[in-house]
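Bear in mind these aren't lab numbers, they're just calculated from the coordinates by the rules spelled out. Remember, predicted model here, so these are calculated numbers, not experimental data. Cβ atoms are built from the backbone, for glycine too; each structure is taken alone.
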Structure 1
Amino acid sequence: MNRYVENKEPEFPGISDSRITLEQMKSCVRKFNEERSWGRYHNPKDLAIALTVEASELLECFQWKNMDTESWKSNRIKKKEIAYEMADILVYLLNMADVMEIDIATSFYEKMKLNEEKYPVGDEIENLW
């Protein structure tokens, strides 16, 4: 039996990307870790390693598969598996940001500004390298 079971009803009604903040998610991860006394294991190096392992697990979802975007989106079981791997990555990212006291939203917008400067609109991708 696949461990990723498709639920018809949302388990967490009212929770969506548009209704929760990064700080709320960080707090959720922090509480989860504190309840298990896992903080002693969560140093930046080990969190970075764990994040990379989870990213590899996401990549594994696509290994040996030849599907277009619409096929991936319509495969509910595979989509749920991918969503859970993405969530694992986010958990470690939020945990690392919390441990290192990094404001992810600020970092995100600063990096997007740098990307806008590095990759201006109108430049063909072939000309960037």
Structure 2
Amino acid sequence: MALFDEVLLKTFMILLFSGMLGLVFILIMHILMPKTVLKTYFKEPYFGPGEIAMFTGFPFAYMRTAMFMRALAFPASGKKRRVENAYKLAPVWYCKVSKYFIIIYVPLMALLLLTGVIGFIHFEAWKQ
């Protein structure tokens, strides 16, 4: 196996593992989500009735957690839903942890996607 193949495969596996750890972290943050934020902002007029029904159960409740983590970490991103003041109801540590998680997780997932595309192109081109 060539060096490039080995590095590409190991990089992909490490990034995939870190992505899985990120999902476990979102599960932990879901459990620790401040109830005051949910009671105040997870209702109409901030969310529609269909969104409330959809984001209440598994698996979309974790997506709701990620959405609120983003709004708590970067208040300007909650402008469209008018939740830019949600950070005032959450503990400072939750907002900071959310910010650091998003700053680390988003580039890692972009790198995972890029590595997957490069690997797909490389190994498909290798067949010919």
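Quick one: distance in nm of label points 7 Å out along Cα→Cβ at positions 57 and 81 came out at 2.0 when computed from one of 1, 2, so which one is it?
Details: 1: 1.3; 2: 2.0.
Among 1, 2, the structure yielding 2.0 for distance in nm of label points 7 Å out along Cα→Cβ at positions 57 and 81 is 2.
To which of 1, 2 does the computed value 133 (volume of the Cα convex hull per residue in Å³) belong? Attributed to the structure labelled 2. Work out which structure the value 36 belongs to, where relative contact order in percent (Cα under 8 Å, 6 or more apart) was derived from one of 1, 2. It was calculated from structure 1.
If helix-only ellipticity at 222 nm (-39500 (n - 2.57) for each DSSP H run of 4 or more, over all residues; to 500) is computed to be -24500, which of 1, 2 is the source?
Numbers: 1: -19500; 2: -24500.
Source structure: 2.
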